[in-house]
Structure I
Amino acid sequence: MSHTRRGIKISGGTAKGRRTAPKRLFSKTSYDRELRPTSSKVREALFDIMKGRIEGASFVDLYAGTGTVGLEALSRGAGKAVFVEPDKVRARMIKENAERFGFSKKVIVVNCSAYEFLKKAYAEKEYFDIFFLDPPYYSEEIMKTLPLIAEKRLLNRGGTVIVEHFFKKKLPETAGELKMLKSYRYGDTMLTLYRRKDEL
């Protein structure tokens, strides 16, 4: 996408218009995973869907990449954001951006895989309001991490898991205590929401 070559801008909130990713981040790095950032159109749709749930929430950007989604959550009022990113260069860039935008006190950057983070969160009895999952489109990451979020009960009451995925990828109706609530399509991209079964 052309917008990625110029960097990505926050589309709303206190940091609106700030750039999050320089051109060099779009090459392969040590983790060997090319970036496919969430488009501004999908980001705006995501935060429109989540309106009323972001303010003060603890937000996990589970496959952070540039960190733009989590930074935008903070820009729009989230109380805390955890960025999980195994690539050291990208993790450092997220920290630098958080500092530049004045969010450093609300940010935790975890330099490990999504699976490792979820196991650690369970061991340390950490729970969150919103999980955003945007793994590589053609990987099986969702099928590994979604059941783990459910099994370990890492989602707070009233919380939401949002999965960004390729529109042809079929996700499970249920995963443990989580149940699919709704899906939204934007071109080749889908946003699928899950909530706890006991709240539906």
Structure II
Amino acid sequence: MSVLSIDSLDFGYAKDKLLYRDFSLELKRGELISIVGKSGSGKSTLFELISGNLKPIKGSISCGKIAWVFQDPYSSFHPSYSIIEQIADIASLDGIDSIIADIGIEYSLIEKYPHQLSGGELQRCSILRALLMKPDIILCDEPTSALDNLIQLDVMKLMLRYLDRVGILLITHDMDLAKWSSDVIIDIENKI
């Protein structure tokens, strides 16, 4: 089942310089597609288009419910509220105990404030938040780049365990990670 369909997309910040020309993509539940390319090639712009924050010049984008996992987990949580308060603001807590057990954190961890957690713990909380939103698609913008290699692998293995529920679109600069985890790799610079 398709959770994201992009058809014949054209987009550029200036009409005479397009980042995307006739770009199409389809993501299915159970599939992970990696988007790779150098900085400034339009990877994050693609996520903004999918989210509806930017409008294409031409073409269409249709997708199910979206959740995000960002590059820097510290900037994706407000420092003045506990993790559980922030999750409860945007998602149902139904099923939280089983997901917490599955991702390998203690419940007491989500009662803490972001600055009290390590980067790896906080990124696991980002994944917890995303999963509790019950999305069709998770947009992952460099979700492991701020983590050390061992934690990177753990975080990606964790996300792959949930592929039966969602489709994942991953932005990464790490070609080895893309090759290891992806069903499809799209080099954005060769698609323009």
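Derivation of every value follows stated rules applied to the coordinates shown; laboratory data play no part. The shown structure was predicted, so the numbers you read here are calculated from the model rather than taken from an experiment. Cβ atoms are built from the backbone, for glycine too; each structure is taken alone.
Which structure, out of I, II, was P(r) over Cα pairs in 10 Å bins from 0, in percent calculated from, if the result is 9, 39, 40, 12, 0?
For P(r) over Cα pairs in 10 Å bins from 0, in percent, the value 9, 39, 40, 12, 0 is produced by structure I.
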Entry that produces 0.65 once FRET efficiency 1/(1 + (r/R0)^6) of positions 21 and 173 (r between Cβ atoms, R0 = 25 Å, to 0.05) is calculated, selected from I, II: II
Distance in nm of label points 7 Å out along Cα→Cβ at positions 13 and 61 - highest-scoring structure of I, II: II
Of the structures labelled I, II, which one yields 18.6 when mean count of other Cβ atoms within 10 Å over residues 85-92 is computed from its coordinates? I
Out of I, II, which one gives 3.0 for distance in nm of label points 7 Å out along Cα→Cβ at positions 37 and 165 as computed from the coordinates? II
To which of I, II does the computed value 15 (relative contact order in percent (Cα under 8 Å, 6 or more apart)) belong? I
